[in-house]
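There are structures below to look over.
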Structure 1
Amino acid sequence: MTMNSERVWVFDTTLRDGEQSPGASLTSEQKLEIALQLERLRVDVMEAGFPISSPDDRQAVNLVSRHVRDCGVAGLCRCRREDIDCAAEALRPARHPRIHVFIATSDLHMRHKLRMTREQVVEAAVEAVRYARRKVADVEFSCEDAARSDHDFLCRVVEAVIAAGARTVNIPDTVGYSVPGEFGALIRMLRERVPNSAHAVFSVHCHNDLGLGVANSIDAVRNGARQVECTINGIGERAGNASLEEIVMILCTRPDVFRGMGTRINTRELYPTSRLVSSLTGIVVQPNKAVVGQNAFRHEAGIHQDGILKDRRTYEIMSAESVGVPSSELVLGKHSGRHALAKRLASLGYRIAAGHMDRVFAQFKQLCDKKKHVFDEDLVALVGEELGGTKGMFSLRYFHTSSGSGVIPTATVELEISEKGKLRCVRRASFGDGPIDAAYRAIDEIVAQTLRLREAPRLTDYALKAVSSGKDAQGEVVVKLEHARCSFSGRGLSTDVVEASIKAYVAALNNLVVRRRGIAVRRVGARS
């Protein structure tokens with residue numbers, strides 16, 4: 001890969017920093033699903049994980065490296081040889097491998113976290129870059145907490161790592177502290193003061209603690225940064241990262257301001273990618289989210305509607321179609337065939353493998369029996385559930401609820417349990433404040449007995465929304481549970497709200513099982 005001095009490179013860290021969102025742990029297979037979609041989106045580099053942090057991260061980076069061919073794959077490392085060795089091994093199958101090393105450069109971090117002197121930090125950074133260059137040609141170095149680092153020391157570190165062989169130097173606003181103007185000036189200062197700055201691409205990684213992640217990233221681009229590190233839907237630590245789709249569409253929509261500074265992103269894949277990441281992580285996209293939110297292309301005010309009918313440009317600076325947002329009704333029904341469904345899915349940006357397609361088609365037929373009108377949004381939701389569904393330890397077999405005025409709500413739930421290759425079914429009944437609460441209590445009894453939990457997981461969040469319009473719309477439920485100081489999320493979809501709620505709860509419990517088995521351990525210490 002060669003760098004164009006004007007083109008902006010998109011470095012996606014959804015699979016690494018994005019996964020550090022509480023409750024967003026992904027299995028290796030889920031990471032691969034997202035990685036293949038990111039490849040269709042045409043990101044330049046995807047950071048697949050922090051290999052030394054867990055066996056599953058190592059496996060995920062290796063799995064992604066084996067399947068992704070058309071963009072770079074990066075693994076994050078501390079400035080330690082064992083980290084670099086681990087990443088190099090995991091990245092071995094990658095066509096375009098990148099080792100990304102980092103160390104903190106602010107006095108606050110060096111003194112209280114690293115307990116290292118400035119001299120020790122420079123020495124560690126240079127040694128790590130040199131060692132990583134022995135493994136791969138493409139090495140990126142990050143100055144953690146650069147936005148709060150002393151400028152003279154930051155220049156010294158940047159000059160040293162470029163001399164040691166770093167092709168890309170990342171300047172993160174790790175805690176979202178900077179404001180536009182200030183952050184752009186930092187990038188400009190480094191490019192002007194560091195003697196060998198022309199020998200590396202400057203990158204930025206902005207967090208969103210003050211809601212300025214995208215603004216700071218764009219400010220950096222205007223001041224010479226040519227790589228932006230970001231995530232789908234802006235997910236990530238704390239308040240998240242700069243949003244990929246927002247940065248890309250700013251550059252795309254305002255060529256008059258960012259002359260020649262485009263990306264290679266296929267913008268029509270933005271919405272499908274957003275939906276997939278939301279489905280697999282369980283993190284709902286807020287309705288007013290820019291570019292991919294539910295309301296991004298909806299108009300309520302009469303004056304706006306009148307303007308749109310006359311010329312869409314009056315109130316839309318980009319079209320829904322340009323970012324892959326579905327807007328038309330799906331004219332398919334229970335008599336429609338597989339070919340028609342596949343063609344419609346393709347027009348929405350989905351390429352479904354044969355095994356998945358069989359299940360999507362079967363679910364589509366079932367939905368046609370329940371709904372009078374099937375919308376594109378319904379179809380997108382069905383695909384998201386199929387791609388996001390994990391075959392876990394627990395699966396719903398049967399449920400029955402009873403509730404009403406003056407009646408104590410009760411629920412009977414039967415789960416199929418897969419243990420050591422054997423299947424068994426367990427049924428429990430319980431009562432609660434409503435049919436959903438009663439069903440959850442019945443499930444808790446089954447799970448507590450099966451997993452031998454001392455206490456049931458605690459429900460911390462429950463969100464329900466209609467996927468499309470009409471009284472027969474599908475309900476999408478996302479729940480978050482907490483157990484042993486860890487968070488887990490799950491998503492369920494059905495025209496029956498109770499069924500969607502149960503499916504979401506069971507999905508979250510399956511994620512709990514994955515965590516308990518040590519298959520997907522949440523990354524710690526991975527900040528940039």
Structure 2
Amino acid sequence: MTDDPEEPSRPPDDGLAARIAAIGDVLATAEALRRDNASDRVLPYLESQLARHGDRALLGEAELRRGRFDAAVEHLAAALTTHPDDVPRRHLLGTALRRLNRNDEAIAAFEAVLARDPRHVAARQALGSLLTLKPERLADGIAQLEAAVAAATDAAEPSLHDAQAALAGACLLAGRWEAGAALTNAVIAAEPNHGYANFYQSLLRLTLGDLANGFRQYEARWLVPTVGVPANIPDIPEWTTQDLRGRRLRVLSDQGVGDVIQFARYLPLLVERGASVVLELPPALTHLLQSLTNPHPERPIEIVAVGDPAPPADFFAPVCSLPTRFGTRLETIPASVPYLHAEPAATARWRRRLDATGNGPRIGLCWSGNPQFPLAGYRHMPADALAPLAEVPALYCTVQPDLAAMPPLPRLIDCGAALDDFADTAALIAALDLIVTVDTAVAHLAGALGKPVWLLLSRIPDWRWMLERYDNPWYPTARLFRQSHDGDWAGVVARVVEALARGAPGPAATGSD
């Protein structure tokens with residue numbers, strides 16, 4: 001971009017000028033810059049054009065590129081009131097809404113784009129991807145993505161690989177493993193560093209139990225915009241195979257809370273290699289992780305909340321990269337539990353409270369988690385689906401905060417209001433006999449505490465629960481109850497009721513529930 005103050009809106013004169021002049025439209029010019037690896041110049045160009053033309057749509061794209069999505073929606077919606085048939089602006093509006101997780105509005109925006117331009121590949125791909133987040137619309141989403149691939153192929157669109165990768169991700173949600181593998185293989189053959197294709201292929205490999213290759217490829221998650229790179233990466237080397245003796249290693253939390261709990265088991269192994277470990281965590285986890293088993297108390301694991309000052313370190317490592325660094329395979333998973341521990345005094349308080357409510361098995365229930373999680377519709381279940389548990393004479397306790405609805409059970413204690421962080425949740429779990437939960441951080445916490453935990457899983461679960469087996473190599477005390485078909489929560493709960501009627505909880509043998 002030129003710094004000439006006389007012509008602030010002039011595009012860079014580096015061979016693109018003739019083509020940019022021919023394009024004419026500012027948004028198309030910005031796209032031309034992006035495609036010519038000049039993304040760093042797009043935002044200044046858009047801002048200069050805004051100053052020249054006063055167009056709110058340009059400001060909307062500028063805000064979108066800044067990551068200020070609410071402002072982008074405001075400006076783009078205003079621009080569309082005077083130009084309702086402007087396809088590029090409407091597509092940008094859908095993109096901004098999608099980044100805000102306003103998915104129903106984003107779906108409507110992309111459908112409006114396609115009503116005006118049925119060959120708009122990016123809008124059809126975005127629409128298909130959004131529809132696949134709804135289990136009841138998965139087939140519709142796959143149909144849209146197949147149409148996007150076909151349109152991109154016919155038009156020789158440069159977005160073909162993106163559409164193929166999106167379709168691969170949808171195939172994994174549907175359990176179409178061979179189709180997903182074929183699509184990711186095709187994309188990677190043509191574009192070896194394609195982020196989504198490598199990420200989806202890693203999930204496929206992990207689901208099928210190929211942990212060594214799956215975890216290596218899982219490093220591609222940082223090439224996926226919706227996963228993102230942690231903002232707190234320090235300006236020091238990343239640890240891969242360097243000698244850790246006498247060195248300080250800064251471990252960063254990435255992905256979700258459940259991932260951090262699952263992979264915290266690797267931190268004691270880092271201490272055994274001679275490292276002084278600093279673990280950066282979301283505030284809700286800092287209290288809990290202070291209980292992490294450490295074989296060398298003379299080198300305590302230091303816990304720091306994200307955003308607080310951290311001591312200088314020699315290397316950093318994302319916590320979700322530790323399985324890769326240790327070359328983890330199914331047979332080498334460090335599965336000794338418990339590796340996290342509840343506070344005895346807090347657990348005693350919960351036991352006294354439960355003692356005052358009556359006798360019988362004490363069972364914790366968790367049927368939903370973060371509603372903003374993109375695949376919540378697959379993993380979470382409605383509260384009333386747990387109603388058949390009323391047949392079992394037990395004392396039930398909620399093990400989740402922010403309850404929108406409660407299961408209709410006669411002996412149910414609402415404990416959610418007392419759970420301020422995961423250390424509180426750990427103390428409650430430790431006071432119970434069994435945890436019955438869908439796939440949320442509660443499942444990981446119960447497993448890390450060594451507590452019997454029964455997982456209620458969708459037909460196609462997250463990769464760490466793999467396929468067909470009813471135990472789990474990460475958590476020896478876990479027992480898995482799987483849907484026999486999509487949406488089969490009634491069948492899952494019925495099998496839980498049967499298992500409770502048979503006696504004491506515990507992990508199941510592989511191959512049966």
Structure 3
Amino acid sequence: MWSKVFLHGTWLTGVVLACSLAPFAVAHAQCPDGSLPPCRSAPSRPGPAGKNGVAVLYFDNLSRDSTYAYVADGLTEELILKLGSVSQLDVRSRFAVRRYRDQPPSDPAAVGRALGVSYLVVGSVRPGNDRVRVTVEVVRATTGTRVWGRELDGSSADLLAVTDEVAQVVAQGIVGQLAPAEAAALTSRATNNPEAYDHFLRGNFAMALRTPLAVLRALNEYQTALRLDPAYTAARARTAYAYAMLLGWGWPHPSLPAESVLARGAAEADRALRQDSASSDAWMARGMLLWFLEPRGLRGAPEALERSVALDSGNAEAWNLLGVTDMMLGRDSAAEFVLRRALAIEPGRPISLMRLAEVRWLEHDYSEARRLLDSLIASAPGFYSAYADRVGILLHAGDTAAARRDADLCAQLGADDYVTTRTVVAWVQAVEGDSVDARRGMDSVLALTAGPNGVRASVLPGVVMPFVALGDTTKALDIVEHSQPRGPYLWLSLRWPMLEPLWGLARFQRVVDESRAAVPSGALH
């Protein structure tokens with residue numbers, strides 16, 4: 001069984017909250033470094049000389065039916081992509097503007113300064129029956145005054161045509177007459193099949209929800225898009241990434257074993273790169289899949305992720321995954337630098353703040369790890385895995401009552417992630433002296449996590465800790481010794497300070513040495 005990789009904000013589960021995109025809105029009151037306001041002022045980012053800085057804020061969905069939210073999100077992200085092809089525009093990435101999603105800014109000038117732009121593009125989408133109405137405005141950021149606006153009406157069966165028209169009128173509204181090549185670029189399409197495009201947008205929306213069923217739904221939408229248009233590279237890259245996400249989060253596919261999920265994901269990533277070797281998403285998917293294809297040394301994973309960010313420096317998800325890779329290779333300083341790059345692109349990004357807190361935890365800087373987690377939870381209280389991490393910090397500080405509250409919140413918010421929630425609750429129960437319930441819970445966890453290669457490396461610390469708290473060192477060491485393969489995954493798991501009670505034991509140290517030896521030469525500090 002392929003081991004799950006250390007992701008999604010906790011040593012207990014392998015979740016990326018990628019392509020983090022958490023399903024919960026991040027409050028504006030979140031500084032780029034993870035601290036609470038007041039934030040240190042930062043200079044706005046000027047665009048290249050002669051270019052108009054533009055930020056396209058997420059369009060509002062005016063339909064009473066929330067299922068149409070994917071239309072508004074998809075149109076926004078496609079508009080960002082298309083406007084980026086106009087040489088006179090310097091367009092901010094979707095990651096940069098995501099902090100304002102679902103929370104329209106009340107101060108355009110502040111948003112303009114924060115994003116370093118002169119213009120904001122705002123709008124709304126009202127789907128209904130077989131038509132979709134789009135209202136779009138260009139606002140001068142410094143004054144909040146309306147520069148230009150239009151209302152467009154199109155067929156809901158052809159969102160491609162609607163998006164093309166919106167991109168054209170917005171670009172012309174800012175720069176005026178377009179060069180022929182730029183006008184052509186605005187109407188270029190990754191697919192000419194409107195139905196495939198619709199399924200692609202639905203898949204993107206589902207993927208951002210980051211739940212087991214949502215990722216499976218996203219995978220189904222991408223696969224449907226590919227059946228309609230096999231040449232749709234963007235859908236193929238996202239298909240590969242959806243498979244990688246299932247592996248990383250440790251969520252089972254309803255009909256495929258993990259080995260088949262990995263094989264299909266790798267095949268889709270390779271095919272996407274053959275279709276378009278400049279696809280940042282395809283390289284990102286390949287980089288993550290290499291964690292599983294090359295579990296003993298992560299060979300090729302850093303290079304693939306570096307290629308991804310080189311092709312799209314605004315890909316915060318790829319930067320985040322590169323940071324996790326550095327953590328696995330013991331390059332904690334590099335991981336912190338890379339994670340801060342992700343946060344610079346998308347301030348307040350929960351998964352990247354989580355990773356940053358964990359780097360500090362690995363360095364035994366408990367106060368800073370706690371500060372980052374507190375800040376994250378204050379701004380994204382629904383991000384359940386943050387509570388799981390904070391349980392470990394609280395138990396280290398001896399605050400069992402607060403740890404119990406966090407464990408209960410984690411279980412309530414992350415009910416779909418049984419391993420994480422059950423394990424963290426069992427750990428607190430063990431510390432409280434409730435050995436019967438703790439052991440009962442861990443029996444059910446082991447039934448889910450202990451495969452032919454033992455407990456997966458990414459969940460190993462969380463699975464071991466309840467037994468350490470119960471004083472059952474023999475069981476804890478048995479779990480550690482049976483975990484395979486030896487390599488970066490396992491070595492990272494064994495580095496967690498929570499396992500310190502086992503560090504001096506020969507059986508534990510032998511597994512540490514074997515795992516550390518598999519880390520590529522030169523990767524370690």
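Derivation of every value follows stated rules applied to the coordinates shown; laboratory data play no part. Note that the structure is a prediction, hence the values are computed from the model and not measured. Cβ atoms are built from the backbone, for glycine too; each structure is taken alone.
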For this session: Compare relative contact order in percent (Cα under 8 Å, 6 or more apart) across structures 1, 2, 3 and report the one with the greatest value.
Result: 3
Problem set entry | When FRET efficiency 1/(1 + (r/R0)^6) of positions 140 and 260 (r between Cβ atoms, R0 = 35 Å, to 0.05) is computed for each of 1, 2, 3, the largest belongs to | 1
Exercise. Out of 1, 2, 3, which structure matches 5, 21, 23, 18, 14, 10, 7, 3 when P(r) over Cα pairs in 5 Å bins from 0, in percent, for residues 76-123 alone is calculated?
Worked result: 1
